[in-house]
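**Q** In what follows, structures are represented as structure tokens.
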Structure P
Amino acid sequence: MSEHLLGIDTGGTFTDFAYLYNNQLITHKRLSTPEAPEQAIFEGLAALGLDALCAAGQLTIIHGTTVATNAALEGRGAKTAYVCNQGLGDVLSIGRQNRADLYSLTPTKRTLAIDQSAIYELPVRRNAKGDLITVLDQEAIVALETALANDPPDALAINLLFSFIDDTEEQDLKARFGRQYFVSLSSQVLPEMGEYERGVATYLNASLGPIIARYLDQLQSKIAPSRLTVMQSSGLTLAAEHAAEQAVRLLLSGPAGGLIAARSLLASERLMTFDMGGTSTDVSLIHRDLAISKNMHLNGLPIAIPAIDIQTIGAGGGSIAEIDAGGLLKVGPRSAGARPGPACYNLGGTTATVTDANVVLGRLPVDQPLADNLWLDPEKAHRAVEKLAASLNLSPIETAQGIVTLANETMAEALRFISIQKGFDPSAFTLCCFGGAGGLHLCELAERLGMHQTLVPADAGIFSALGMLAATPGRELTRAINLRAKDCDPQDIRDRLDDLVQVARTALAAEGVDNTTVHPVFELRYQGQTQTLSVPYLDDLQAAFAEFETQHQNRYGHQLDTGLELVALRVRVAGIARLKTPITPASNAAGPAQALPTNPNAVPQQAWQNLILGEAYAGPMIVTADHTCVWVKPGWTLEKLTTGHLQLSRAEGFLRAKGFLNGG
């Protein structure tokens, strides 16, 4: 009997659902409820008629959540105390000396919003070899216990020097305080060198843990006895009951789903993707496989947890357009969110957004509802844009085009960062969009990047939710090594990797996952460098070292005549994908081909499901579907593939591909 699977992606504006049974897909989208994210989920379950399945324990839910992300961005974490070595209480305030803008006369620095009175220093110390040189005595522990009792926190973040070599003191403290507080240990969250990065990750994990625990407990109690699993930033899932312990690993929980779907369901190994929703846009690059990075930043803070390499920018359909102090038009990063939303949502919003601009330009149909039976109000969109137009001495159409142009350039710059700045030529890739708003900006983004071919997946509007169904349970574990390459012993490396694999497999076995694949990775750098490159390890040290040299040459244009250093081992242990056959795309219940007679800028409109396979459609045109809309610019050609996906090509590139033009 087939398994009942439900992927849920909670975004800032919409919550998406992808229900799969017997290879048949049913999709749903509704407005998010940011003040209580679980409410939109409960409403969606009822709308899909899945309450009975939940009660019978027959449903498996894979959930991508923004609860951790929003709490971290807004500083709404649980009250947390930070415990560290004596003399290091200011590490989280000082941070690193890196400057985002070298020439700014008034630079700003992002720091954790931590009260200095909540930092506790302990007289204990291990040296760089892990040897204990100052013993943690009982008197210091009792003093800490008394101080915490006088001002009780909800959570405790413990970050001691060189605990990634020997975590005895951290474990002793957890045994002492674990029953009273939610305790997060640096030796478990990020067992690597770098006390600042380790401290940030540990503190965030502690402050987010109680919030994630409460949220998932509410969700699990509602769907019990059905199963709930949660997407991690790495693209692997874990059981909900363990998610709070790894809360910092959920910061890219939602966006990771779209990348998993792109890698699993699209037959391409060279994709540049952008996931444009109502609040933000997430961009990434797939070259043969997903790139796992430890360079994630959130609100200016380094989050050195292994995660799919995704860049998030504040450019979504709900991004607000306004005039800055210099009298210039700007778009984002502020968003109208789900409520009050864009002006055209008619939910109380009055400021112009990217969505309003697309309505004014006639690229977003107003004759059919969006999610949650939400009908767009073109008059309110025009009114909001006209306010800006009057201040700019422009027409509403010119202003709307300016809003879209600024949003496009913001996204294009992010796409250049993940491609050109990392040594990849965008023209060698296919630009793939998903999210409800992505198709409206696809052609113009491709033109800005010099790209000739793009792809809109079937069910693009709920693609991240679909990716939840394609995700695999797994763990991504790291261990510090800090050895010069010439000192590495092959058997010692194998033994350390085996230890990590065993830890991961034991955790997965508790979730009923027995059949796993293992992908070891080295974190390497030249001696004296601070940053590392990730290199696959296939049981051949010298081959891994040579691959590092190649990657360094490709990324930075040179190699160094210095020794290499193996900083850390990382292993990705994953179960078997739940989806073993291609998914039948959901039916797109849009209407027949029609024009928009009430809009002076109307262009031909066609329903996705009515497109004829293999036939070329020339822009301008609008393609509508249940949860998304695609704007095909003049000079572009569209073709529906047998997979249900839409392939858009610049006219010259299309003709050349069909053999009508000579040349490369």
Structure Q
Amino acid sequence: MKWLLHGFCVALLMQSAAHAQLTRAIDIRTLPYERSLEKLPIDLTATIGFVESGGTAFVQDDSAGTHLHFKPARNDLRVGDQVRVKGTTTAGLYFPGVDVTELLILGHTAPPAAVPATYDDLATGRFHYQRVVVEGLGRTLTPLDENRSLLRLAMGSRVIEVRIDSPPESAPAVIDARLRITALAAGGINDRRQLVFPYLRVTDWSDVTISQSAQAPETLPIISVATLLRFGAADEPHHRAGIRGTVLAAFADGRVFLRDSTPPPPPRETPKDETPKPPQSPSIAIRLTSSVALTPGQLAKITGFPVMTGFSASLADALVLAAEPGESPAASIVSLQEFQNGSHDADLIQLTTPAVLNDFFRTNDGYELRLTSAGISIRAFLLQTSAPALEIDSVCQLSGICLVESSTDKGFRSQSDRASLLLRSINDIQVLSTAPFWTAKHLVIAIAILGGIILLTLFWITQQRFQITRLERKITQQATLDERQRIAREFHDTLEQELAGLSLRLDAATTRPLEDKTRTLLETSRSLVSRIQSEARNLVSDLRDTEHATTLAEALQLLASRAPESIAITLDLHSIGPIPPHVTHHLRMIAQEAVTNAFKHAQASQITLHLSTTPKLLTLRITDNGRGFDPSAETHGKPGHFGCIGIRERCRKIHAEAEWQSQPGQGTFITVTLPL
């Protein structure tokens, strides 16, 4: 009972805690996402730190900051208003906030205190939706949209956006000035509730204080490119620096490459065993805030912020102060080793070793060319929309801006390991010799054409062989037909005529007075001659009739119609599919031989012809009621008897099998099976 009462008390406490109102901003913003969806009650007293149009405001109390959402939008709220807010929790984009149901303004006081913040504080979301104070160097100022400004602020080596709800025309001189800004910490949030990048929100320019004014760009001293970003050259962040030099190349995207005209400082001490290197006037890559029409050869004065990009220092957010005509710059003649070691980064160079063009293809900015020089792969970039009129495998002399793409650290030194060329125009490629005709591409095309010809030839040969086979078959059929007709004529003109004459003589002989025995012999002979005549006529008819019996069933019906009247032939024929003519002929001749043997040797009076098929087998069966015989002794040939041997031979020609089933006095079954 005691444990039951204790559990009941715990449950009541938990239920009470679940429905307890949230009264501190820190408790709201640290709620788990799932708990914030439960619409927990909130009663919060805080001070407004930033007002966003559209029904959103940001408040802080002594614990943290959070965001408010209310409908309809209220236009009477100001920064510094102390409010009491009642509502429920909402998930928010980044962390939970408040869906306001009731908002009461308690009075007006000073804005919430701003806490100092670094870039890392902002990037981690530590002070998200709270007032912070940051310090940095103004880099650029541009319009964001109507009556709003975008200030880029350098905080150490990082640059952050500051979005100000005032037009840039009302801004103080913030470029290159050291600034102290009070703002709301905010940022871009993705669908996974992650902070992609931080930025700052400022109500107006009154929250931007200049702690150190900028020096006028025109008064900046001209320094050597070699001194940029050296140790002790300047404090962090770096102020603008002024350089003067010859324009090597200028592109529409705001990139400018300059060869410094200011002498560099003395070189470092050279060891005794090394040859002193001649002083080198370094070049530099510059990114202008906006594109300016510069041409190669102009002597330009440019100011910008020193930054490290890639392998060498460059100027960002730069401004062209002056430009005057000058001599066209000459390309530095360099070897492949010098091209790759980084000593000519951002310089205009010409390679001493020709290169072979392997391929080129379209990119977002233009065309990328892949070349090979002395076994080394080179990438070159051509910023134009039309495809270059170049042949693959052409030998070229290359010029352009050297760009170090990557580097590796060896000990305490960074060394370039890959460089590419940025071509100013197609004129930076001088074609020394065009590609030979038998290039790999042409060879592949030739092989493909030859292969196609071979395939067509093989197809033509196959067709010709098919035609020849068809003609041979036709000639064979015609020769067979002619031979059958010749044999039929010979039978008709010789044997059948002689038999007819013999029959007439026997008829004449039977009309004379004869003894009974002789008359019987003559009548028997006359009957035999009549049967031989009938057989001969049937044979001649079979030889000549090549088109009538087109199916096996029709052939068997014709065979039954030619049988002697003394024999009753029953037909049991089922429908079968089409079979080749020569197979039909052999099966018909097998049936004819079986029928002839039945009435000639077995003295049968009744014969049945059966024909049927299954999906895989054709069956022809001849059944008689004759006197029967011993199949094992009689079907393998006897002197003067070749009928059964002929049946076996015909079966072998069509890959069929014949089987005899018989016993003396019990008739005979001949079954022929043919695989389909």
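**Q** Using mean count of other Cβ atoms within 10 Å over residues 176-183, single out the structure from P, Q with the greatest value. Could the numbers behind the result be given before it?
**A** Working: P: 17.0; Q: 20.5.
Structure Q comes out on top.
**Q** Additional query: Please compute distance in nm of label points 7 Å out along Cα→Cβ at positions 160 and 432 for structures P, Q and give me the label with the greatest value.
**A** Top value of distance in nm of label points 7 Å out along Cα→Cβ at positions 160 and 432 goes to structure Q.
**Q** With Kirkwood radius over Cα pairs in Å derived from the coordinates and found to be 26.3, which of P, Q does the value describe?
**A** So the calculation was done on P.
**Q** Can you say which of P, Q returns 13 when relative contact order in percent (Cα under 8 Å, 6 or more apart) is computed?
**A** P
**Q** 2.5 is what came out when distance in nm of label points 7 Å out along Cα→Cβ at positions 296 and 448 was calculated for one structure; which of P, Q is it?
**A** Of the structures listed, the value fits P.
**Q** With mean count of other Cβ atoms within 10 Å over residues 64-71 derived from the coordinates and found to be 24.0, which of P, Q does the value describe?
**A** Checking each candidate, the match is P.
**Q** Here's a follow-up. Consider the structures P, Q: one of them gives 10.5 for distance in nm of label points 7 Å out along Cα→Cβ at positions 384 and 568 as calculated from the coordinates. Say which.
**A** Label of the originating structure: Q.
**Q** State the single structure among P, Q that was used to calculate distance in nm of label points 7 Å out along Cα→Cβ at positions 144 and 224, giving 3.3.
**A** Values: P: 3.3; Q: 4.3.
Going through each structure in turn, the value belongs to P.
All of the numbers you see were taken from the coordinates with simple rules; none came from a lab. Because the structure is a prediction, the values reported are computed rather than measured. Cβ atoms are built from the backbone, for glycine too; each structure is taken alone.
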